[in-house]
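As structure tokens, here come the structures.
Derivation of every value follows stated rules applied to the coordinates shown; laboratory data play no part. Keep in mind it's a predicted model, so treat the numbers as computed, not measured. Cβ atoms are built from the backbone, for glycine too; each structure is taken alone.
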Structure P
Amino acid sequence: MEPLEQFGMNLKVLRVKRKLSQELLAAEAGIDRSYVGDLERGERNPSLLLLVRLCQALECTLQELADNVHVRLDGEPHQES
């Protein structure tokens with residue numbers, strides 16, 4: 001799975017687990033609701049500052065939000081072994 005797709009899935013799982021709508025999460029993080037949807041579909045690449053705001057809104061750590069997001073420094077997709 002691509003890193004942004006995995007991140008998006010993590011975001012959605014944490015949001016649903018905390019019983020937050022996209023609208024409420026967006027309001028808490030100071031972004032538009034449609035941006036939350038874009039993130040959850042892996043269509044956007046959030047900044048570090050946005051990641052911090054999302055973690056604050058979700059009451060989670062950056063590690064939880066980035067769980068199983070793997071990247072390779074050579075630019076190739078990460079292959080699960």
Structure Q
Amino acid sequence: MGRIIVYTLPHCQICKVICNSLRQLGIPFEERNALDYAPFLKANGFSSVPIVQFDGELHYVSSMTALMFLLRERGLLARDET
């Protein structure tokens with residue numbers, strides 16, 4: 001499994017949902033405050049959170065559906081897991 005980083009903001013509810021879901025699934029990740037990485041995120045075309053980084057590849061994750069799709073795509077979640 002590659003490295004996962006989740007860029008979040010303190011009062012972002014979907015950020016909390018994404019991080020809690022990863023914890024419940026037992027998927028290790030590093031959480032970072034997006035404000036500390038704003039220049040990096042903006043330079044890569046992102047202005048909203050949460051942003052999930054899989055081995056250097058950045059994705060805006062706007063819902064649990066999007067998260068589940070990304071996890072399945074990377075083989076971190078079986079097709080029948082939700």
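Overview of values
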| item | result |
| --- | --- |
| Source structure (of P, Q) for helix-only ellipticity at 222 nm (-39500 (n - 2.57) for each DSSP H run of 4 or more, over all residues; to 500), computed value -16000 | P |
| With semi-axes √(5λ) of the Cα gyration tensor in Å, for residues 16-63 alone derived as 20, 11, 10, matching label from P, Q | Q |
| Comparison of P, Q - label where relative contact order in percent (Cα under 8 Å, 6 or more apart) is highest | P |
| Among P, Q, structure where mean count of other Cβ atoms within 10 Å over residues 8-15 as derived comes to 19.4 | P |
